[in-house]
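Below, each structure is written out as structure tokens.
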Structure I
């Protein structure tokens with residue numbers, strides 16, 4: 001039975017950096033992933049199976065309208081079951097703030113990593129990447145922060161004792177060795193079978209690149 005690391009990510013919160021660290025530390029973030037682009041030149045580390053499904057359920061990521069069909073719920077179950085044989089696997093997509101409750105019932109074992117960043121910095125990064133007005137960027141950040149808090153409350157209520165780790169992006173880029181150590185210990189607690197090699201640990205630290213920030 002594999003443990004799932006569910007990354008509840010806010011947009012432009014450094015979640016791709018966190019997901020890349022997870023992959024270097026041995027978490028299977030997906031066989032097929034969304035590739036790099038000018039916004040994330042190192043990649044997004046988003047499993048395209050879940051990504052496509054969440055896109056269908058959420059619609060416009062800027063103004064989500066959540067209305068999953070019974071057929072889509074079946075796909076959440078199928079995708080989770082296909083990954084249970086992996087010792088530890090993960091999934092990251094900001095849309096999980098709105099759709100995680102559709103996946104969680106099909107996870108036999110899971111833990112949560114929250115990615116967080118100063119709201120103003122997230123809004124300014126959205127403006128820099130997508131050329132959106134300041135008001136729209138702030139509204140998107142507020143919308144996702146509220147959704148993240150809502151799903152987190154539900155997880156706490158439905159799964160007392162669930163393991164949750166919050167990663168602040170500013171701390172990660174300022175102190176990569178220390179925060180990667182914290183993440184490593186968290187993963188080994190979730191999955192005792194995971195043995196992180198020194199080389200993998202060093203690669204995870206080196207992966208963190210503060211120069212890639214858009215703001």
Structure II
């Protein structure tokens with residue numbers, strides 16, 4: 001296999017002593033892989049994605065995660081599949097790098113810094129964060145996963161970076177966040193069945 005782009009699954013089925021579990025075959029994947037993982041997917045849960053990217057053998061991977069989506073994607077996320085294959089099967093595109101990120105505290109308020117890949121024209125950068133994440137080690141709460149609310153913060157420019165404060169309501173709950181870089185580029189033709197414009201959008205997500 002030369003490239004892969006699994007959608008809404010392949011990361012969360014982890015049954016002990018089961019040779020068909022996701023954690024078993026993830027360790028055998030060595031091809032470039034684009035994970036399409038909606039943030040509220042009940043099947044491929046986003047909290048397992050960080051583990052999955054450490055289990056695969058391939059160093060060439062990206063993730064695109066649509067906030068508030070459960071088991072589906074829209075065009076600006078789905079198009080990541082097509083450009084991934086354009087890069088690794090056709091050699092006609094170079095996918096942007098995953099945004100670099102940093103979390104700090106300022107007067108007790110989380111501050112998130114994003115440095116997106118500027119090789120493509122950046123249309124916008126949004127930071128999504130929640131305190132309704134699944135705590136590691138606890139049984140998955142299916143209804144919480146599907147109904148999880150993500151706050152959106154739009155960062156401002158600070159030198160070569162983009163920075164945003166992430167106000168939170170409690171110190172007793174974990175903080176989950178994911179920056180998504182929405183980029184546009186000029187293409188000679190639309191992506192069939194997905195994007196009909198010559199100016200094409202794509203959203204890439206950094207995992208933290």
Checklist entry - The value 2.7 for distance in nm of label points 7 Å out along Cα→Cβ at positions 5 and 45 was derived from one model only; which of I, II is it? => result II
Checklist entry - The value -16000 for helix-only ellipticity at 222 nm (-39500 (n - 2.57) for each DSSP H run of 4 or more, over all residues; to 500) was derived from one model only; which of I, II is it? => result I
Item to check | distance in nm of label points 7 Å out along Cα→Cβ at positions 29 and 61 - highest-scoring structure of I, II | outcome: I
Item to check | For 1.8 (distance in nm of label points 7 Å out along Cα→Cβ at positions 53 and 101, calculated) the corresponding structure among I, II | outcome: I
Checklist outcome for this item: Across I, II, relative contact order in percent (Cα under 8 Å, 6 or more apart) reaches its greatest value in structure I
Checklist entry - Taking Rg and Dmax of the Cα atoms in Å, for residues 13-116 alone from the coordinates of each of I, II, which one would give 13.3, 36? => result I
Item to check | Label whose coordinates, when FRET efficiency 1/(1 + (r/R0)^6) of positions 69 and 133 (r between Cβ atoms, R0 = 30 Å, to 0.05) is calculated, return 0.35 (choices I, II) | outcome: I
Checklist outcome for this item: Ranked by Kirkwood radius over Cα pairs in Å, the structure on top of I, II with the greatest value is II
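We did not get these values from a lab; they are worked out from the coordinates using the rules stated. Please read these numbers as outputs of a predicted model, since none were measured by experiment. Cβ atoms are built from the backbone, for glycine too; each structure is taken alone.
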